[in-house]
Each structure stands twice: as structure tokens, then as C-alpha cells.
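Right after this note come the structures.
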Structure P
């Protein structure tokens with residue numbers, strides 16, 4: 001099983017579907033946690049100028065920053081955290097939402113998309129709350145943009 005884990009984590013940032021499929025191949029939660037951590041390690045460096053209160057996500061026990069920028073009709077996201085697992089969760093959300101329009105972001109059923117990861121049963125309540133805060137922040141930015149363009 002270790003060879004499969006090494007193969008999966010050595011890939012460049014994958015799509016959300018690839019991440020979900022890779023995750024499902026891992027049977028042991030120790031391997032799944034390692035995979036989440038490695039997703040975070042593979043994130044592009046987060047710019048220092050966005051480590052501010054504007055980009056900080058409230059409601060997370062860890063320090064979390066998210067930056068969303070429009071590229072044409074779709075968003076590109078970047079993020080960071082000072083906690084390894086949380087940074088991996090940031091990477092999963094970046095993969096889920098990057099490349100989507102504001103409408104697609106607000107229409108995404110995040111609970112359904114993340115259900116395959118079974119995170120609710122394997123994250124501490126603080127990390128679950130932090131994940132929910134990150135999703136809420138992303139959806140709020142997209143909704144605000146959607147309303148402004150209407």
C-alpha cells in the first residue's frame with residue numbers, strides 16, 4: 001500500500017475528481033491523513049501580501065488564509081494554513097472550486113462532493129468547523145460577486 005501512497009502524493013496538483021479517486025484507493029486512515037497533508041505540501045506558495053485580515057478565514061482554530069481572484073468568468077483560488085491537515089483541506093477546496101463561475105460555486109453541493117472523503121467522521125470538531133468556515137467564505141465571496149454582476 002505504501003507504493004500506491006507514494007505514487008499518489010508525488011503527482012502535481014490534481015483535479016478534485018482525481019483527488020477523490022486517489023483518496024478512495026487508500027484503505028487506511030493513516031494513509032489518508034498523509035495524503036491530505038501531502039496535498040497541502042504541494043500547494044503553490046501563498047503570497048505574503050495576502051496573509052492579512054482581509055484574507056484570513058474566521059471560525060478556524062488554525063490560521064487559514066484564502067484568496068480568490070476572477071480570471072475571466074471563473075475563479076482561481078489560493079490558500080494556506082499553519083496546520084498541516086488544514087492546509088490539505090485547503091488544497092481539496094481549491095481543487096473543488098478553482099475554475100468555476102460564481103454561479104457554479106454557489107450551486108455546488110459541497111456536502112455531497114466531500115461525502116466520499118468521509119471527513120465528518122475523521123476530523124476533530126474544530127477542524128470540521130474550520131472546513132465549514134472555509135466553504136462559507138468561498139461561497140460568500142462568489143455570492144457577492146454573483147449579486148454584483150446581476
Structure Q
């Protein structure tokens with residue numbers, strides 16, 4: 001059975017391991033440690049049999065908006081509702097903290113992620129040219145809570 005819960009302090013290296021497995025190009029330990037120190041409530045993990053199989057990371061901006069940094073699920077566990085549960089828990093935390101709007105960036109080529117977010121009420125707000133390091137454009141997607 002998959003457990004969806006907040007990351008515990010002593011599990012940070014386990015989190016970094018699953019982050020590196022899913023997004024090796026985004027696994028910057030210093031960045032994520034800083035995010036964790038600022039908003040530990042925004043680190044949600046999916047665990048099965050003591051093994052990390054997914055995560056969601058979010059924070060609250062200075063404008064009191066929720067910001068989804070990354071959501072990832074191990075490829076062996078995809079299409080089983082885990083990403084939806086992670087997102088739902090992160091949105092609940094944002095809501096409990098008084099956040100009224102959540103935003104994220106997604107690659108314009110990532111049609112699976114775009115469909116995932118649209119199905120859950122996110123809408124494309126704008127397109128940013130050359131947003132990613134490789135020059136790819138991004139959509140800013142938003143959802144009101």
C-alpha cells in the first residue's frame with residue numbers, strides 16, 4: 001500500500017535519491033535543501049514498503065501564491081494515481097496555509113504533464129520563450145483554490 005505523507009528530516013537523502021532517479025538533470029542538493037529549510041511542509045513523498053516511489057515539491061511565494069516546483073513518480077509506478085494523490089496533498093497544504101492560487105511551469109513539449117494538470121483544473125496562463133536551459137519554451141499553468 002502506498003503512503004502519501006510529508007518528508008521527515010532524516011529522510012532527505014532518500015528524497016534526493018528518488019529525485020535523482022526521476023530528474024537527474026534537476027537534482028541540485030543545495031537548491032532542494034534550501035527549499036526544504038524554507039518550506040518543509042511542501043515536501044510530500046509517496047512511500048511503498050519503506051521505498052520512496054514519488055514526490056511533490058512546492059513552496060509559497062512572496063505573493064502568497066503556491067508554486068509547484070516538481071512532481072515525479074518512479075516509472076515503474078506511473079499511471080496508478082500516485083501523482084494525483086501527491087498533487088492533491090500538496091494542494092491541500094497550500095489551501096490550509098491560505099493560498100488562493102497555485103502555479104507551475106511545464107515544458108511545452110511535455111504533453112503528458114500538460115494533460116495531467118489540465119485534467120486537475122490547471123489552465124495555461126502564458127508561454128515563456130526560452131525558459132529552460134536547453135532553450136525550450138514553457139507554459140505557466142495556474143489553478144485557483
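Quick note: the coordinates plus some simple rules give every number you see, no bench work behind them. Since this is a predicted model, take the numbers as computed values, not measurements. Cβ atoms are built from the backbone, for glycine too; each structure is taken alone.
Quick notes on this structure:
- Label whose coordinates, when mean count of other Cβ atoms within 10 Å over residues 31-38 is calculated, return 19.2 (choices P, Q): P
- Here Rg and Dmax of the Cα atoms in Å was derived from just one of the structures P, Q, and that gives 15.0, 50; the source is P.
- Structure responsible for -9500, with helix-only ellipticity at 222 nm (-39500 (n - 2.57) for each DSSP H run of 4 or more, over all residues; to 500) calculated and labels P, Q on offer: Q
- If Cα Rg over 2.2 N^0.38 Å, for residues 15-62 alone is computed and equals 1.15, the structure in P, Q: Q
- Per mean count of other Cβ atoms within 10 Å over residues 95-102, the highest-valued of structures P, Q: P
- Winner on relative contact order in percent (Cα under 8 Å, 6 or more apart) once structures P, Q are ranked, highest first: P
- For 4.4 (distance in nm of label points 7 Å out along Cα→Cβ at positions 47 and 135, calculated) the corresponding structure among P, Q: Q
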